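So, here's a batch of structures to check.
Read-outs throughout are calculated quantities, based only on the coordinates presented, and are distinct from any laboratory measurement. For clarity, every value in this text was computed on a predicted model and none was experimentally measured. Cβ atoms are built from the backbone, for glycine too; each structure is taken alone.
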Structure 1
Amino acid sequence: MASDDRFRLHRLAVICDGLVPVAAAADDRDVLAEAGGGAALLAALARAERGLPFRIGLEEAEGPVADKVPVFETLTSGSSGRPRRILRTQASWLASFVINAGLFGLGPAVRVAVLGRLAHSLSLYGALEGAQTGCHVHLMGGMRPDRQRAALAAAGVEVVYATPSQLRMLVEAGGAALPALRVVLVGGSKLDAALRAALARLAPTAVVREFYGAAEASFITLADEASPVDSVGRAYPGVRLSIRNREGEVLKDGAVGEVWVRSPYLFRAYAGDDPGTGKWKAGWLSVGEAGWMQKGELHLAGRVGRMVTVADENVFPEEIELFLAAQEGVSQVAVLPRRDALRGVVMIAVMQGDAAREEAMLRAARERFGVLKAPRAVIWMEHWPMLSSGKTNLTRLAAEAGL
């Protein structure tokens, strides 16, 4: 594998749209159509080897910003609004390619797959990492979940990169088991217990490795079977973590504060007109997440931007979502605020699943969180708006639920 500062297509790598190998085509645009699939990936790699910038997706926006070092753009998930453009050096991802090759056994002829579209960072990362290390890379973004599952089985895929939502749809699609799958790399959010159990039935020999990260920061932590179920794991190799209060003071174990990160994997800047939400301070980056450290493990409370105050108590919706997702009869859940004349704000659970279990779910939430933090009601949705990144479209969901 090349060790310089540029992405390169390994001579033994094979790029496939689903199961079909793709040949390189002439395309020297700096912004490549997301629908291009494997051809777009090969074109991006050709530009990268020459030190030229690229982005896959968001074709209507202005092109990437040129720089004196090899750079590229990817996108945030866009779960709470329009995706932000992230400007990165190629070296910021290459550094972790080397680490992951050792951790997950990536190399020539290993079959890997990405379930999402290349416009977003998790899928683009997995595809580029596979191409760099000589893998057979199967791009499955845009395929129906049942066809993804059939293709994974037919190709004998060993390593898959996915979000929990993508994996849930894969499980629910039915079809063949995946005995060849040995590593499932999960990013975007925590797996709930039910989905983890379903994955064990789908791929009985696979090891599930959850990581916490962000488009701006790449890998931050990595969890394994020894990690507490409510943590997101220990610092990924090369990462330093710090929990700080609003004044910037470092907090002790167990105290909730803002998560700050320092590593070789951080982005350069936001591109375009959006100023973004990331904050820099003396080489440290915060992407607006709250959490705490306990015995070397990072625990997340939720996004600072999603935190709401209910009767003078801070509430992180993600904590409640994770709890409800583990309840019987829940297939999708988001917890959103609604204005209330008495308390200012109350929490509402928006769900897909078994509506007959609504009272049991609300009762369990009240017992776990108390009457102030627990959802006051449930809104059941037939349609669940999703982003191409595999995450819930919270902005659209709130509008459709009338919140």
Structure 2
Amino acid sequence: MNKRLKNPSKYLGNELTYLEKVLQTESWSATSGNWNQTLEKAFAKKFGIKYAVAFNSGTSTLHAALVAAGVQPGDEVISPALTVFMNTSATIHANAIPVYADISRKTFTIDPADVERKITQKTKAIITVSLYGLPPNMDPIMAIAKKNNIIVIEDNAQCFLSTYNGRLTGTIGHMASYSFENTKHISCGEGGIIITDNPVYAESVRKIGGHGFKNLKADEGRVRLKQDIFQNPHYKRHDILGWNYRLSEFNAAIALAQLEKIEALLELRIKSAEIFKQVMANCNYLIPQEVPDNYTHSYYTLGVVYEGEARIGVPWEEFRKEYIKAGGDGVYGAWSVPYLEPVMTQRQFVERCPAIYKTLRYREGLCPVAESVQPKIMQFKTNYRDISLAKKKAAALHRVIKKFSKKKPA
């Protein structure tokens, strides 16, 4: 059966066994199944957190967390200017106003000083992002949040088991969001999870993601446990307005199997990143994301600032082509800063709620550090499940670096 999988080495444990067990059960839905429950308890235990709530994506987690945090129409939510667009879209889906904080140039993560500058009386939440697997500087952000009575949501979609000053990411903010999308450390195609120590937030996000069923609790996501009550025609089911953000039992089973082997999966990414960093050690135009003292990095990807155009006269696109030509996998660029995406510059987002957004405009220059760093970033793949393959790709990069070693700027 493994031979039919495109990348069988990705499945290191019980994925296929668990999927077969799901197929043999009567329920494939989270409303009465047990795989979501098992995944949630295992995930919470891994982090030493009281509650975990599974979702169908790492975007629905953010939306639910914002609503649970009490974000109301017209409130402001601060997020970094270098991240995926989903932090912005989740904010807009909550009818809130996206506010962007600039980044630290060397770490690419949100700058606490700029966060403080962007605080207003309307600020309700801050979304921090552990970019590429590196935690942001959380202590000053939590101090700012406490001073201003603001909720902090950690977006750790790209980060798993990284530490900040000896603490696991995900245990520092009020809530933390994770993604199980296909490229992530734990992957089941699509999925996500929220963790928190706060029972009010846990119950709230569960209800928000589960159609607002009134019998959902902080630690219980099954709504059909008592059939005599649930099937009674006089039973009233819903006490809040929610969405259907539930994770299927199939996805939960795969994610659980991946969680059981997370240390092995994580080790492969870290080793792959270190192999590439060794190749770049003496290259003055490939500058890896800085990892400050007392931080650890889980390397969703290896983020690098490319200064080759200025220092050796080779444009970003040309370097990438040469790397592929030499046998490399290519590199990914960083996403555009969110407020310069067409949906924002062409103001299509205004249609979501014209009364709130009709006067809101975003322009270049809002976050100058992010805007200057973003076009230079190269993301090198770390998701190798065979270290010999990572070495092969790093050797290809070394050949390209050597080829351009004597090239001077035009």
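Here are a few things to note about the model shown:
- Computed 12 for relative contact order in percent (Cα under 8 Å, 6 or more apart) - originating structure among 1, 2: 1
- Answer label among 1, 2 for the case where distance in nm of label points 7 Å out along Cα→Cβ at positions 190 and 374, calculated from the coordinates, equals 2.5: 2
- Among 1, 2, structure where distance in nm of label points 7 Å out along Cα→Cβ at positions 246 and 294 as derived comes to 2.5: 1
- Distance in nm of label points 7 Å out along Cα→Cβ at positions 150 and 262 derived as 5.3 - corresponding label from 1, 2: 1
- For the set 1, 2, ranking by mean projected area of the Cα convex hull in nm² places 2 highest.
- Label whose coordinates, when helix-only ellipticity at 222 nm (-39500 (n - 2.57) for each DSSP H run of 4 or more, over all residues; to 500) is calculated, return -10500 (choices 1, 2): 2
- If distance in nm of label points 7 Å out along Cα→Cβ at positions 86 and 286 is computed and equals 1.9, the structure in 1, 2: 1
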